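Some structures are shown below for you to check.
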Structure 1
Amino acid sequence: MVITKSRLVLGATAVTLSTIAVTSLGIHSRGQALFKASPKELVDEVWQIVQRQYVDGTFNQVDWQAVRKEYLNKSYSNQQEAYKSIREMLKRLNDPYTRFMDPQEFKNMQVDTSGELTGIGITISQDEKTKQLVVIAPIEDTPAFKAGILAKDVILKIDGKSTKGMDTNQAVNLIRGTAGSQVTLTIQRNNQEKQFKITRARIEIHPVRYSQKPTSVGKVGYIRLNQFSANASKEMQEAIKNLEKQQVAGYILDLRGNPGGLLFSSVEIARMWMDKGTIVSTVDRQGEREREVANGRALTNKPLVILVDKGSASASEILSGALQDNKRAVIVGTQTFGKGLVQSVRPLDDGSGLAVTIAKYLTPNDRDINKHGIDPDVKVELTDAQRQDLWLREREKLGTKDDLQFAKALEILGKQIAAKGTPTAEKK
């Protein structure tokens, strides 16, 4: 199996609400199909793709041959009937990440990842056990973020409509809208219901922000990575090079609230921090592996501490897992989201699209973090109230000593810098 830029995405990225729907999965479609398949042909096309590619050869204990027979024995008079059957067929797999998109939904999905979004700025997923819609993370500085939406919030209602039985595509269709319009989300958090009335807006996302911080342990490079979009690696490279010119002694990389994004972006960024070793491996249903490794072109070997929390998902978990297993970084914060699946997204003959879970990924030490996440080396918990205060009401404290997780990261980094400096002093 080959990891390519255009076809593979992390299942954990799920759905980011944007303009006309969902974003940033790095899909490049072949455009409008030259012909429209008949409804029954479309149903069979979807079945065949799943048959060839699905990650579990038992199809999650489903008799997939019997499913084909059942749905091809039906009569279809139009595409809408076929779409309904396809959704029913895929539900049998009990996998929220394998999903069908009608032509409009598929078009909506193909928003440029470098891009501008129009929406509220949250990334959502469907819990595999409860089937509830869950917020992976709000995108920083977006309407949802400013309104106080948090990672792991459960979306109970959208404009008063219950989300029970609703998939992510349906939720997106309800939440999306034009800039300036409003949507009301009913959220469950810690067994309490809260309502958020959010005004949609046009959002420009810059994935990397950085600064040089003078501290008691010397100059420290602080980099916040908000999303693994198509231009994240370019911006990360610029940040590291500029901070190296400023002769920082070490780095704190902040992945808190980063919901993930493109697989190749996480690999490219990992290579900037490590000279050698495995970054990630993907395993398909035949057990075949494709490994991504460092290429000896790290931009720095200075001490590194990474900040994570429950909103750090998919590509964030690949990056932090790679640097943790290779002992290149110390991970500080709380357990991450726990999504370790890879999807292939492809256009179908009538302009619709299909996302299929085709592999799982493992960290360099062969850890399967799906449904578990990355455990930090040093745990520093924040209550929801503390997190809201830090990220919403007192943003100026983010990345300072008043930020408890950052303060611990700085303490650890200081010890690393001192330890690394000792041998050099002895040689002199």
Structure 2
Amino acid sequence: MTYTERVAADLKARYADQPEFVQAATEVLDSIQPALDAHPEYEQVALLERLVEPERVIQFRVPWVDDSGTVQVNRGYRVEYNSAIGPYKGGLRFHPSVNLGILKFLGFEQIFKNSLTTLPIGGGKGGADFDPKGKSDREVMAFCQSFMTELQRHIGADTDVPAGDIGVGAREIGFMYGQYKRIRDEFTGVLTGKGLSYGGSLCRTQATGYGLVYFVETLLNDRSDSFDGKTVVVSGAGNVAIYAIEKAQFLGAKVVTCSDSTGWVYDPDGIDVALLKDVKEVRRERLTAYAEARPSAEYHEGTGVWSVPCDIALPCATQNELDLDDAKALVANGCTVVGEGANMPTTRSATAYLQENGVAFCPGKASNAGGVAVSALEMSQDSERLSWTFEEVDDRLKKIMAGIYANASKAALDAGKPGDLVVGANIAGFLKVADAMYAQGIV
């Protein structure tokens, strides 16, 4: 049994109640053995055993009062996973599905994603089982203030810098930042995704979606191809999906689908981005409102995005949304590229099927790193007390995504797996963190 196999087997036995975390950790461990063969010293210092365990897990109650005067209690978390290359960095997710296993999976992925950006940020993740949907602004504010009252003692600009994620947008970040500033009496870059009037960065809203498209565009260009004239299917209708659609269509593609938690839209004329933004960002309504306002659009209940014929598929909703049957449908309908915009949206069996059938697969820890990359750029702007133009940030983002692709491609080639970006991204991300951990001793 190899070193990675032994560590993976131990994880499966110890954390059987955390399937998403075990899935994410095993996927990395299964692909980095070539790096460990070249560095036997890592096993001697139990580097993997330390890597797979968070440095710190914080769990706390979040009491708040709703509009009817009833006291509600939610559970809050922060998983500070690895700080070998910089302060913990990763989003806060507010969603009923949030639990420790989900956050450990996201935090573990974040270690390598952040490493791939080449920026000095470690990995972390947090959130709560609170659902902001259907809540008034006052209720969301009450929850965010209570959440930050506890979280503030564990974070800081040089310690842990959270950002947004599912359920945490500009509104939630603003409420939490205001409470942090009130309690700590300091104006500092402790959160990213802030409003432009108080230290936020231009292009942060667009960053994950734009970055995904820049990564896929780099892959296509590497193959003497482009987005121009391609048919693209996208899942999701949140921040990542909206701006992936916008950038793909700017580059000449036609994006024909998007989805939310209740259904999906097929629009053969191409998704109307302005209408989608109005429905989702302004009115906060379901996609039925998009279909009602767009004569060319068809609304379907449930799932089904991956049944639509396409050249490129961009899963941008949530984990494990694209399964083996979906992968078979994509291959049968001629899909040639899958780029992950969400965190681990493709199951392991689906990923294997896509790769076995010649589909270029872009793993999320590489292809959706644009959001955290611009978050790190926001940290830099906050530290220097200045702001860059949209074009400056966008240009830096594009160069970072091209660099991630180049590093992942080279690592895959060096490992004897040319074109396998899963292996390449895992090894490239791992080696930087492992080198830092080794240099810093047994800590």
Structure 3
Amino acid sequence: MTEVKNERIKRAYQLAKEQYGEIGVDTDAAINELNEISISMHCWQGDDVAGFEDNTELSGGIQATGNYPGRARNPEELMADIDKALSLIPGIHRINLHANYAIFKDGAKVDRNKLEPKHFKKWVEFAKERGLGLDFNPTFFSHPKAADATLSSEDEEIRKFWIEHGQACLRISEYFATELGKNCTMNIWIPDGFKDVPADRLAPRARLKDSLDQILAVDYDKSKVDVAVESKVFGIGVESYTVGSHEFYMNYAAKNDLLCLLDNGHYHPTESVADKISSMLLFSDKVALHVTRPVRWDSDHVVLFDDETKEIAKEIIVNGSEKVILALDFFDASINRISAWVVGMRNMQKALLSALLLPKDKLAQLQNSRQLSELMMLQEELKLYPVGAVWNYFCEINDVPAKEDWFEEIREYEQEVLIKRD
């Protein structure tokens, strides 16, 4: 039966290849380019952002809703779940870690401002064995010292603690890059803000700017570590004012030659992150992205193969995928967590493939010559071209299950592993 399916996939691909070839699209080239695009898969989907600090309370305007069985409870379980997810996702990718996933030997825990590379040695070993890269995030939430504010805090001792945490994370990021021979993106996001209208908007941002300046004063190898700063329009409990706004970080990144990270859940519902990418790349060599699915607000739903994701992917491909550092960011505790990873990652790849299969030069020529009726027609007709046949073949040559066949492995893993954890 498997051989019959494989032959069917190959035949369908040959027909799709011919159809795309008629409009000047090389499907083999599209597949080869997709194979080179690495996506950073976030570790926190596997355990509802809990980490390994024995801190069960999630704070900072973040919520993981649901209680599906099988949450990873320790490093071994989380790594096993990541392995299972990656076995069902084509290509070679990266793992995105938060600082609260430090692994302490023999219970010798330290606070976040004292973290060292040795606390992430097991993650480096894990990545090295699998040929993966590692990205990193300081964790400025779910901590007693993050109750009110972090890098913008009025309390100088609190602010000093979080500055030291950021500096420690820079050293860890450089350690990742050196050990793995792959650049590490270190992304800074803080939850600081006010629930109601503030009296002074400038002072918190001035403190944040000073804190970032102190973090970046650490001597680190800029050729190995790409520092990004991430904005947010609002969060739970900080609805009226966010210190790290888009305008703040966009200007700070431009002035300090950093990456400005765009998370498509962190803007007003009518804003399009896809539309921002080309503008950012006119003034920056690279841009960083977190792709998620906001439902009415920054709710971090699993990425779907929907219009927004496809539009983001199109902009990535048109502007050059090598210029975009791509990661996903969602966490859903109401469904099988490994399935959520696989669905999100595969959908992001499907969106990228869909963009790679567009006759970009033809579409651009129609726009530039103002043949807008034909442009609209062709864009609509292309939606029914057989991208699915190309995707199934892409999975086939990467030795991962095509179509919905992968879900049977999720069922088996859930019965054999996940439900025994609770």
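Computed quantities for the displayed model
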{"quantity": "Winner on distance in nm of label points 7 Å out along Cα→Cβ at positions 250 and 306 once structures 1, 2, 3 are ranked, highest first", "calculated": "2"}
{"quantity": "Top of 1, 2, 3 by distance in nm of label points 7 Å out along Cα→Cβ at positions 282 and 338, largest first", "calculated": "3"}
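Each value in this text was obtained by applying a stated rule to the coordinates, not by laboratory testing. Given the structure is predicted, the values throughout are model-derived calculations rather than measurements. Cβ atoms are built from the backbone, for glycine too; each structure is taken alone.
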